[in-house]
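Some structures are shown below for you to check.
Computed from the coordinates by the stated procedures, all read-outs in this text should not be read as laboratory data. Predicted model, so just to flag it, every value in this text is computed and none were measured. Cβ atoms are built from the backbone, for glycine too; each structure is taken alone.
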Structure P
Amino acid sequence: MKILSDIEVNQNILKQPRIDVRASAPTSPAPQEAQMYYNSAEKVLKYYNGTQWVSWANEAVNVQFLSANKTLTASDPPIQILSTSLVRTVTLPITGLTTGQKFVIFHNGTDLGNQYIIVRDVNRTYSNLYSQARIEFRWDGTKWLFDNKDNINIGVNAQGSNMGIAIGPNANGNLHGTTIGLNANGSINGFAGGSFANGTNSSAAIGYTAITNSKQGAIACGPYANAIRVGEFALSGDLTSSFDNNTRFTILRWHGRTSMSGDNIYLNGEVGNSFNVLRRHLISCDMRVHAMFSASVVKAWRIRFIAHRGDGNITLTMKEKTVEYDPTSSAIDVTIYNDTAYHLLLLKTSGTLPGNTLFTAYSINLETKLLSLD
């Protein structure tokens with residue numbers, strides 16, 4: 001009668017219920033799926049999921065060393081803490097799942113490069129999981145969603161889409177870029193490191209306000225560094241605004257193939273890119289040039305010159321042109337041409353070329369710019 005007094009018969013309500021209370025899990029008779037008890041030692045409610053007792057507030061966990069590849073099923077514990085001594089594959093299920101069901105996979109193994117876990121389903125590979133890493137998956141009803149790290153964004157308004165990385169407020173690493181710093185921009189395959197650094201379009205800017213002006217292959221290194229030409233490596237000689245440097249130390253490189261005397265060899269091998277000289281610039285240049293037609297037909301030069309552009313055209317003063325190596329007495333030659341119409345210095349082939357010849361060159365330059373216009 002006391003039991004009946006705790007039941008509202010007409011409303012099918014159990015009043016003040018109390019389930020089994022004990023300090024450890026019952027073992028006899030064998031527990032059944034969905035059986036529950038209160039663990040008085042741990043102060044938690046536990047239920048039996050068919051294979052093990054699980055805390056009501058927690059989730060079932062599988063801790064396992066992978067001696068072989070593993071295929072998960074929909075009824076496997078959602079938390080998988082795995083380790084391995086070799087590369088192993090864990091395959092996620094795609095049948096028998098409920099929407100929202102998850103798997104969280106931890107790699108708890110040794111931190112060696114040849115001991116990672118490949119996580120996939122039958123349709124695609126999701127991740128290579130290295131030591132001490134984790135990845136979480138959620139089933140949306142048709143496919144697995146996961147915390148994709150192809151894009152990394154850290155900071156207010158950080159933008160790192162299309163496999164980009166952006167770290168810092170307003171950092172922009174869109175389209176395969178890598179950017180670290182306040183208002184830095186390394187988008188479009190570029191790299192920018194430092195506040196306000198700008199190294200877009202396959203260039204790299206390193207340092208506060210360093211800038212490459214989107215010139216492909218350019219590197220601006222150091223605070224306020226400013227690279228203004230394709231493929232240029234630029235160091236700032238003074239700590240002023242990147243656009244107002246009085247002094248720059250630069251390295252330029254050329255390469256290209258031609259069989260025609262009089263052809264241009266371009267900066268970074270990109271047609272149309274030449275050594276431009278800005279207004280009120282003084283440049284001291286020390287250049288090395290190589291020509292190679294075959295394994296034996298080769299030639300090397302050293303060329304030094306001064307280029308000065310005031311308010312008008314460039315004045316080019318040649319200081320040295322020395323053949324440093326010419327084992328076959330080749331008729332191949334090169335010259336520095338002053339293009340006054342466009343304020344360019346051009347590296348041109350000359351002499352007699354035996355055929356399709358490879359030309360490469362680099363120059364080390366001291367550049368000084370007069371800022372005052374009075």
Structure Q
Amino acid sequence: DEDILKLFYEIQDLKLKDSISEEEIATKILFKDILDGELIVARAYEPLTSGVVRQLIQLGHKTIKVVTASPDDLLITSLRKDTAKDEDEALKEIYRRLRPGDPPTTPNARALVKRLFFDPKRYDLTRVGRYKINQKLSLKIDTEMRILTAEDVISALRYLFHLREGQGILDDIDHLGSRRVRAVGELLANQCRVGLSRTERLVKERMTLFDVNMDTMTPAKLVNPKALSAVVRDFFGRSQLSQFMDQINPLAELTHKRRLSALGPGGLNRDRAGFEVRDVHPSHYGRICPIETPEGPNIGLINSLGSYARINEFGFIETPYRPVKDSVVSEKIEYLTADQEEKHYIAQSNNPIDEKGHYKGSKITVRYRG
């Protein structure tokens with residue numbers, strides 16, 4: 001418990017004196033139990049009172065360790081109620097919550113937690129997941145680390161505590177920084193993963209049959225590619241997003257290839273999609289066309305990419321901007337995602353500029369975070 005407190009609070013030494021006021025100790029919480037022999041004089045995680053301070057002075061205490069927090073602070077309240085005193089007890093408690101009815105043992109509990117979040121074979125944040133966590137929590141963990149780390153959990157909790165205090169920003173689910181494009185390759189890769197796991201199971205079964213005679217074992221006898229090819233064929237034949245390409249003319253073909261859909265597996269249902277998700281969002285500027293969308297039940301759910309928009313390696317839509325430095329508009333083009341755009345002041349593209357790149361007027365209209 002003490003180690004947990006040290007992660008989120010600064011431990012302070014409080015000098016005890018008779019003249020200490022209630023205001024000074026109103027936000028001070030005891031760091032650990034204070035004992036007089038076997039008797040507990042003051043309990044940990046309880047707020048200090050002037051009566052407790054006088055009692056501690058009488059017992060000869062000159063300083064005590066405290067943290068600054070409100071008595072109803074989430075972490076303090078949790079630690080006050082927590083019965084687990086060490087790591088093993090905490091693991092067993094987690095196991096009881098996740099597997100009620102099973103007898104909890106430390107090895108089983110440790111294995112379950114590892115399997116859920118810390119085993120690369122069973123848990124994968126993907127590169128985009130790691131990128132978004134690093135961005136949101138201001139971490140610098142390598143993008144190849146695709147499982148959760150202790151630093152992720154601690155930083156996420158710290159961010160949630162700050163949110164409760166009114167610091168930090170709540171995510172907007174309709175913001176294009178929170179939505180990404182899953183291209184055909186990614187969807188097909190997910191199906192191939194299913195096909196390969198089936199093939200793996202079949203190969204293992206055949207290996208047990210051929211176990212007696214190792215000499216007759218060949219790759220052709222072990223591997224049956226039908227499981228994989230069936231999954232791929234099924235994806236292109238029966239997927240909700242599989243369509244015949246519009247080939248009336250090259251422009252129709254290009255438009256069809258640049259279409260974005262919020263429907264399909266892992267997406268929205270047109271019957272349950274609300275008004276907000278269909279609406280035009282400020283982050284669509286330059287990325288998604290606000291006009292080209294079908295009428296009827298699919299309105300706002302099927303869109304088209306903006307003329308100059310492109311999709312980056314993580315699936316986020318980028319749009320081009322010309323940077324302005326010292327009031328001069330440069331010829332260099334920079335592509336920004338919706339998240340990166342929020343850090344900058346964006347001027348309108350139709351503001352008059354002279355041949356040297358200077359703005360003609362003394363004032364220009366800009367937008368910021370919207």
Report summary line: Comparing distance in nm of label points 7 Å out along Cα→Cβ at positions 100 and 284 across structures P, Q, the largest value goes to P
Report task. Identify which of structures P, Q gives the largest calculated value of distance in nm of label points 7 Å out along Cα→Cβ at positions 20 and 124. Result -> Q
Query raised in the report: Which structure, out of P, Q, was helix-only ellipticity at 222 nm (-39500 (n - 2.57) for each DSSP H run of 4 or more, over all residues; to 500) calculated from, if the result is 0?
Result: P
Query raised in the report: One of P, Q was used to calculate distance in nm of label points 7 Å out along Cα→Cβ at positions 52 and 180, giving 4.7; which?
Result: Q
Report summary line: Candidates P, Q; distance in nm of label points 7 Å out along Cα→Cβ at positions 156 and 332 computed = 3.7; producing structure is Q
Requested in this report: Taking -0.97, -1.37 as the value of log10 I(q)/I(0) by the Debye sum over Cα atoms at q = 0.10, 0.15 Å⁻¹ derived from one of the structures shown (P, Q), identify that structure.
Outcome: Q
Requested in this report: Output the label of whichever structure in P, Q has the greatest value of distance in nm of label points 7 Å out along Cα→Cβ at positions 308 and 324.
Outcome: P
